[in-house]
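Just below sit the structures, each encoded as structure tokens.
Read the figures in this text as sums done on the coordinates, not as results from a lab. Since the structure is predicted, the reported quantities are computational estimates derived from the model, not experimental observations. Cβ atoms are built from the backbone, for glycine too; each structure is taken alone.
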Structure 1
Amino acid sequence: MKQKNSFSIQRLALIGMMAAMVFALTYVGIDIPTGLGKTKIHFGNIMCLLSAFLLGPVGGGLAAGVGSGLYDLMDPMWAPECWITFLTKFVMAFVAGGLMRKATFLNPRVRVWAAALCGSLSYSILYLGKNVLESLYVKGFTWQVTQVEVLATKAPVTLFNGVVAVICASLLYTALTPALRKANIMHV
């Protein structure tokens, strides 16, 4: 959908629909319990990136942030951090959507993959950075325990989620674009 200065009813409905898809697909996954908490392989990041491609940086960021933040509110373990999730997922989609809109010098197919990769990397850096700071300064763990908790446990899962999101969102966007243009839903 073409980026607009205001939010029309149709645009708000699309943002809400994509937020619901982010929320629902975050449930689809595998919880991984660890000795220091839990982590999860899930498919919500696919919809975060797809939201960015379809709705642009702000609309996609809102859909990604709201959907992921609401998911966190459903789990007492993650509820206190829902605002952090909102911000990190918003940044993920904002970066991906911004690159999709502004990197017009790139071939359109390359631009999709580059935007997805940059969005996913920005989220991974923010998420892992938050976990390192939390481990050291909130939980009071030593650097050795933090390395195990974040680098050995959360980093592989986060990077796996990121790779899956980049591949699936890029392929979905490429597959959906002709139909969305034909239906006059997307004008890019």
Structure 2
Amino acid sequence: MIALIDYKMGNLQSVINAVEKVGEKAILPGVGAFGDAMKFLNQNGMSEAVKEFAAQGKPLLGVCLGMQLLFEKSEEFGSNAGLGLVSGEVVMFDKNRFDEKLKVPHMGWNSLKIKRENPLLKDINNGTYLYFVHSFHVVTDEKYTVALTHYGYDFVSAVQKGNIFGFQPHPEKSHENGLKIYKNFVELK
């Protein structure tokens, strides 16, 4: 948050406009069903607004369901088209691949296996624990994969494609480390 002090002696609107121009970023959060979320975004014209925002090169961060919405499609409750900003799809955890008895949804603390440098992971160590709640995960090209997490098998837990970022865990529920991720996003240039 940036506070501007209006003491009736300046060009407040010009300063507001400048701050908005250099500080434009968007976060697409979400908890719930992929299809319902896309239906809402499509009916309200928000899906096109998000696509236009991303096309302008402005930083966009999808969190949990918001990350999944960035992709082309999801198999949750049938096949549903996503925003298509990143190639890949959203699939349910495959319990047949689990070595042990694990429950779905994947809920609780789990660690990141950082695969490549990322500005949102500045001051976040490999193996850092973040909080997850999800039954579906992304399958995408390795070139977009920033981090993996192991739950029965390795799945993609963080992505980046240019100005588009996605995190499957909930930074807002991940204490200090999650706040660092949001801080790093806010500080992107």
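Quick check on the output: -7500 is helix-only ellipticity at 222 nm (-39500 (n - 2.57) for each DSSP H run of 4 or more, over all residues; to 500), derived from one of 1, 2. Which one produced it? It traces back to 2. Here Cα extents along the principal axes in Å, for residues 108-163 alone was derived from just one of the structures 1, 2, and that gives 27, 25, 16; the source is 2.
By the measure volume of the Cα convex hull per residue in Å³, tell me the structure among 1, 2 with the highest figure.
Going through 1, 2 one by one, volume of the Cα convex hull per residue in Å³ is largest in 2.
When mean count of other Cβ atoms within 10 Å over residues 44-51 is computed for each of 1, 2, the one that comes out at 14.2 is 2.
Among the shown structures 1, 2, from which was the value 11.1, 30 of Rg and Dmax of the Cα atoms in Å, for residues 132-179 alone calculated? It must be structure 2, since only it matches.
Suppose you compute P(r) over Cα pairs in 10 Å bins from 0, in percent, for residues 52-155 alone for every structure in 1, 2: which one lands on 17, 37, 30, 15, 3? Source structure for this number: 1.
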